[in-house]
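Quick heads-up: structures coming right below.
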Structure 1
Amino acid sequence: MRALLFDPERQEILLIKALVPDTGVELWFTPGGGKEPGESDLAVLAREVLEETGLRELPPARLVWTRSEKFVFMGDHYHQDERYYLVQLPRYEIGERALEAHEAETFLATEWWPLDRILESQEQFVPGDLGALLVELLQQLAAGELADEPRHVGR
């Protein structure tokens with residue numbers, strides 16, 4: 001599960017920068033992680049956002065995207081089916097985090113990114129077309145045309 005933590009007033013999204021040890025590539029991505037047995041999507045989202053950003057109460061979330069990804073991390077092969085939830089909230093300061101060991105080793109930064117900065121940046125994002133996807137999502141929200149079913153955004 002992934003959280004698109006978005007401040008609509010400032011047009012900013014919270015992103016985490018991490019180093020992929022296997023490749024040396026630095027990527028920016030949204031907070032989130034894997035499901036534990038018996039957890040609902042929203043329970044995963046709340047747990048991961050708390051662990052990675054310190055946010056204690058997660059506002060309502062809406063499923064907007066799905067994505068499948070295969071990758072290697074620290075020598076292990078993964079196939080993830082991700083579900084991205086839009087969470088609109090005011091910008092907040094990152095609180096005390098409870099990162100897992102591999103996160104503490106690889107997370108480099110956590111920042112609020114203005115949408116225009118993402119669109120202009122040469123940094124690498126996950127998904128790779130994050131800026132364009134966010135522009136489309138925000139246009140749909142503004143027009144009241146957000147689909148009931150999530151969009152599959154690929155890689």
Structure 2
Amino acid sequence: MELHNLKPAKGSIKSGKRIGRGEGSKRGGTSTRGHNGAKSRSGYSKKIGFEGGQQPLQRRVPKFGFTNPNRVEYNGVNIDTIQALVDNKKIKNKVDKQTLIDNGLVQKKDLVKILGRGELKSKLTISADAYSDSARLAIEKAGGSANILEK
């Protein structure tokens with residue numbers, strides 16, 4: 001069997017209706033389009049969201065809100081997640097961005113913020129872009145250090 005001699009199974013391909021090929025075909029004349037009107041003409045297409053003249057949804061619903069172009073979005077990693085990695089012997093005493101990437105917690109371009117959910121039992125040196133106050137306290141309480149990465 002080669003690519004050039006592959007064929008679909010017999011009977012699996014149906015040819016489309018040949019519309020508008022004269023009166024003898026039973027589909028000539030109006031070619032299944034009905035009589036007059038825009039829909040019977042070639043090139044007709046209605047606008048996206050057109051509701052037959054009724055005020056369309058995208059114009060009935062008001063605009064609101066604001067998207068701050070200067071927003072800095074962090075990817076949060078909780079302390080209990082880091083402790084689980086220590087328990088599974090995936091990390092020893094140092095946690096940096098590359099360690100988190102290797103364990104699938106963040107992407108390469110993400111900014112990392114350490115959050116304070118859970119309890120940290122291990123003495124760790126953690127490097128991240130930002131920390132919540134509770135996370136910083138928990139890391140220092142466990143005897144570790146929280147270093148902020150330079151941007």
Structure 3
Amino acid sequence: MPLPLVAAGGLMRGAQIAAVLAAGACAAQLGTAFLPCPESGAHPLHKSALTDPRFVRTELTRAFSGRPARGLVNRFIREHGPYAPAAYPQLHHLTSGLRKAAAAAGDPQAMNLWAGQGHRLARTLPAAELVALLAAELAAARASSGPTG
């Protein structure tokens with residue numbers, strides 16, 4: 001029996017979901033798409049950074065936690081990312097106070113701003129509306145692709 005394949009990474013639109021399902025995935029997982037939703041627990045600075053012109057790219061880094069995660073490139077990642085040790089959870093605990101202080105000071109340059117590569121396509125909608133929109137986009141993409149044999 002084949003294992004189920006769940007597609008993840010960079011998915012932000014219904015047409016992208018349709019594409020991965022057509023390619024053989026049984027499901028699609030979206031993360032960054034839901035970060036700006038009001039229901040998200042992300043800090044308001046984190047949410048606004050997704051579309052802030054100062055944060056144009058992401059990269060994998062161990063700078064904040066000691067294990068690889070994709071985040072918006074900010075000053076902290078530029079200055080410390082190349083030197084960060086693979087030391088999870090110690091580095092996570094070491095940077096915890098710094099991250100909290102940066103958030104309290106309104107400084108996104110020293111916060112962990114986790115985000116996927118599709119962050120620029122993020123939409124600020126309530127989660128239920130986003131799910132409904134994604135479902136409508138998925139249906140439209142499937143309808144425009146014609147019959148699937």
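The numbers here are math on the coordinates, done by the rules we state, and not lab data. All values derive from a computational prediction rather than experimental measurement.
Worth a mention:
- Given 31.9, 91 for Rg and Dmax of the Cα atoms in Å, calculated: source structure among 1, 2, 3: 2
- Among candidates 1, 2, 3, the computation of helix-only ellipticity at 222 nm (-39500 (n - 2.57) for each DSSP H run of 4 or more, over all residues; to 500) that gave -7500 used structure 1.
- Rg and Dmax of the Cα atoms in Å, for residues 1-48 alone derived as 13.5, 45 - corresponding label from 1, 2, 3: 3
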